[in-house]
1. Work out mean count of other Cβ atoms within 10 Å over residues 31-38 for each of structures I, II, then name the structure with the largest result.
2. State the single structure among I, II that was used to calculate Cα extents along the principal axes in Å, for residues 71-142 alone, giving 53, 24, 19.
3. Computing mean count of other Cβ atoms within 10 Å over residues 103-110 gives 16.4 for which of I, II?
4. Work out the source of 23 here, i.e. which of I, II gives that when relative contact order in percent (Cα under 8 Å, 6 or more apart) is computed.
5. Once percent of Cα pairs over 31 Å apart is calculated for every structure in I, II, which label goes with the largest value?
6. Using helix-only ellipticity at 222 nm (-39500 (n - 2.57) for each DSSP H run of 4 or more, over all residues; to 500) as the calculated read-out, with -20500 as its value, let me know the right label among I, II.
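Since every read-out is calculated from the coordinates, none of them should be taken as a lab result. Because the structure is a prediction, the values reported are computed rather than measured. Cβ atoms are built from the backbone, for glycine too; each structure is taken alone.
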Structure I
Amino acid sequence: MTIPNLITVLRVLLVPIFIIYIINGRILASLIIFIIASISDALDGFIARVFHQKSDLGAHLDPLADKILLIAAYVTLAILKMIPSWLAVLVISRDVIILLGVLVLYLNRHPVKIHPSLLSKATTCMQIATILIVLSTNYLNIELIKIYAFWLTAGFTIASGLQYIRIGLVILTQAENSNSA
């Protein structure tokens, strides 16, 4: 168990605390927890690279921890009507489509190693920024920025989802063509 993996596990353990704070209306506390979780995401990656502590477990655990945090945030904030429900559905649907695509490729004996594209990383950053903006709205006068963040997040999420679908179809098509040749 490496230090980056321990940090990632800590991030997962922060999720229930984050949800409880939001549900109980402790928005500032939930904002602080979300900031800590977001910083820990950058920190574990930095430590893994700089101190050569990359691991197979970390390669799978880190994106899973990100998804757990983001899905929990989007679902909880949508239920509390702090974000539009359509945005939560869009964010979660993209992740489900990606998982289903990986499963289809795996079941067709084409396991892939996912390397997030620049667009995918930008999407995750936008999704995180949107949560930070939503949680900060009570403390800053950024209502208009929040609306723009919703639409930008939606655009990035759709574009990234379409990019992953295209990549999956290309892999399947290439595999089919090589099998029939």
Structure II
Amino acid sequence: MFIEKNKFVSAFTEMSDESARPSLPLWNELPDIELYMDQIVSIVAKYFKNTSSDKIITPSMVNNYVKLGTIPAPVKKKYSKSHLAYLFMVCTLKQTLDMATIQKIIPVGLDESAIEYMYNSFVKNQNKAYSYVTESVLNVAVPIFENEGENQDRLNDLLLQVASSANIFKLLTEKLSDCRKDNKD
């Protein structure tokens, strides 16, 4: 497989650029007013505009999340700050995890203070994980990029290492989410 080194370097540079990093708003930055479906879809979509997925959220997706019990039901067709927090977490996690795993990680039915704590923790850990992963991969990638001789095997190995790591993190997340104690116990 042939990898274009310039595109590869550009992709890694973009990932390490602080201003290009995906960053979700903290709880206190979410709107305090009740919102309609179109408004929450618009707000959530704005934060995921740089993802590879065409449609990160649609009204029918939100309705399905409610039906599945992944997010709480709206009150009189209006959505709160809590709904937005759930949607941000679900839209982030669904890029790699199935809904059953997501439901184990972010249970529905928590009071607002528990949702606030969980959401802020999620945002902070998302940012930490992003920094950790990009730094770790860049430590391996930079020596390859600085090497003037284009070594396809090393570029292929780096791509496979990143893909394998993503798979391992997914499997570990699924296993660890099974350890979460159910509130009903």
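1. Details: I: 19.0; II: 12.6.
Largest calculated value belongs to I.
2. Working: I: 51, 25, 15; II: 53, 24, 19.
Label of the source structure: II.
3. Numbers: I: 12.1; II: 16.4.
Label of the originating structure: II.
4. Details: I: 23; II: 28.
Derived from I, not from the others.
5. Details: I: 22; II: 27.
The maximum falls on structure II.
6. Working: I: -29000; II: -20500.
Working through the options, I get structure II.
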